[in-house]
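The structures come next, written out as structure tokens.
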Structure P
Amino acid sequence: MTNTIRSFIAIELPEEITETIRKTAAGFRRYKLNIRWVRPENVHLTLK
């Protein structure tokens, strides 16, 4: 067993970025794609 530590840090996005995400998602919704949408304030980035 390894001693790997996985940690997560949350960084709040600026309001203008959250608003851009909301508008972009709204544009995609009209295509009725099979996507599970989350609220813009719950969007996150995963860095590797």
Structure Q
Amino acid sequence: MKQVKDASIEKAALLLETNGLSSYASQSLKVFRSKELGKARQKWQTG
């Protein structure tokens, strides 16, 4: 019984980790994109 419990806890932790990682990744991707957009905009304005 204990092994099953541990396994399900592990699975839940893994699920949480992947969800957290994916949301973290999308967040940093958004930040990266906005930074790149800002750079491009600055270049365009300064000509």
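Computed from the coordinates by the stated procedures, all read-outs in this text should not be read as laboratory data. Quantities reported herein were computed from a predicted structural model and do not represent experimental measurements. Cβ atoms are built from the backbone, for glycine too; each structure is taken alone.
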Checklist entry - From P, Q, which structure was distance in nm of label points 7 Å out along Cα→Cβ at positions 2 and 34 = 4.9 calculated on? => result Q
Item to check | Among P, Q, structure where log10 I(q)/I(0) by the Debye sum over Cα atoms at q = 0.17, 0.20, 0.22, 0.33 Å⁻¹ as derived comes to -0.64, -0.78, -0.87, -1.26 | outcome: P
Checklist entry - Given that helix-only ellipticity at 222 nm (-39500 (n - 2.57) for each DSSP H run of 4 or more, over all residues; to 500), derived from a single structure, equals -10000, which label among P, Q identifies that structure? => result P
